[in-house]
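Trainee: The next part holds the structures, each set out as C-alpha cells.
Just so you know, all these numbers are worked out from the coordinates, no wet-lab data involved. A quick note: this is a predicted structure, and the numbers were derived from the prediction, not measured. Cβ atoms are built from the backbone, for glycine too; each structure is taken alone.
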Structure P
Amino acid sequence: MRRVIIESPYAGDVERNLRYLRACLRDSLLRGEAPFASHGLYTQPGVLDDHDPEQRRLGIEAGFAWWWGTEAVVFYEDLGWSPGMKVALELAAKRCEDTEVRCIGRRWEDGA
C-alpha cells in the first residue's frame, strides 16, 4: 500500500469538514493507499484543542513530522483550499514532496 498524507479543510464548519475528511480517507483507501490525516486524529476530544494557538501549533508540527517516508501529500479540494492546506502546499514544495490534488465530487455528501 502506498502511504499518503491527506490534507483537507478542518476549521470553520468542523462537522461538515470531518464528514468530508472521512469520505477522503475512504476514497484514498479504495485507491489502495494507507492514508494519514493528523487533523482528524489530533483534534479528537481530549487530545488537542484546535482553538488554543499553542495546541494547534503542536498538532500541525506533529502532523508534518509524519510526512517523512510517505509517498505523497494528497490535497482534496472539493471544499476549497483552507489556509492550513495552503501552508501544507508551500511546505511540500520546499521539501520537494510529491503532491496530488483530488476531487471526489458531490457523492461524498451522501456517504457513498
Structure Q
Amino acid sequence: MDASDTIDALAALAQPTRLEAFRQLAAAEPDGIAAGDLARRLEVPQNTMSAHLAILARAGLATSDRRGRSIIYRADLPALRQVLLFLLQDCCDGRPEICAPLIAELSPCCAPSE
C-alpha cells in the first residue's frame, strides 16, 4: 500500500452512499450482498449503485462474483486493513502511547474470537 492507493481508497469512501455501501458490505461479511439488494437497502437506483460499487472496486475496497443472474459484492477487508496500517504506520514515531488510545478503542469491537 502506498500513498496513491490510500488516496484512491479514501476518495472512494469520501461520498455518503459509497461509505454506507462499504459499511453494509463489511457488515455482511463473509457472504456479501447482491448489488440489487444493496441498492434497495440504500434506496438508490440500481444503475447508480452499480457506479458506486465500480468506484469501490477500482479503489480496491470491494470485490464481486457473479452468481447466476446476480453480482455479489464483498468488502475487501484486507485492503481496508492496509489503508489503515498505512495511515497509522508512522503515527507512533517510537512512542507507542500516542496510538495506544486508538488501539484500545478498536479492541472491544474487533477482538478476535476464541
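Trainee: From which structure (P, Q) was semi-axes √(5λ) of the Cα gyration tensor in Å, for residues 17-80 alone calculated, if the value obtained is 21, 15, 10?
Mentor: P
Trainee: Looking at structures P, Q, which one was relative contact order in percent (Cα under 8 Å, 6 or more apart) calculated from, given that it came out as 35?
Mentor: Answer for the origin of the read-out: P.
Trainee: OK, next. Check the numbers for distance in nm of label points 7 Å out along Cα→Cβ at positions 25 and 57 across P, Q and tell me which is largest.
Mentor: Biggest value here belongs to P.
Trainee: As an exercise: helix-only ellipticity at 222 nm (-39500 (n - 2.57) for each DSSP H run of 4 or more, over all residues; to 500), calculated from one structure in P, Q, equals -12500. Which structure is it?
Mentor: It was calculated from structure P.
Trainee: Moving on. Tell me which structure, out of P, Q, gives 29, 16, 12 once semi-axes √(5λ) of the Cα gyration tensor in Å is calculated.
Mentor: The structure behind it is Q.
Trainee: I would also like to ask the following. Looking at structures P, Q, which one was distance in nm of label points 7 Å out along Cα→Cβ at positions 41 and 73 calculated from, given that it came out as 1.0?
Mentor: Considering all the candidates, the number was obtained from Q.
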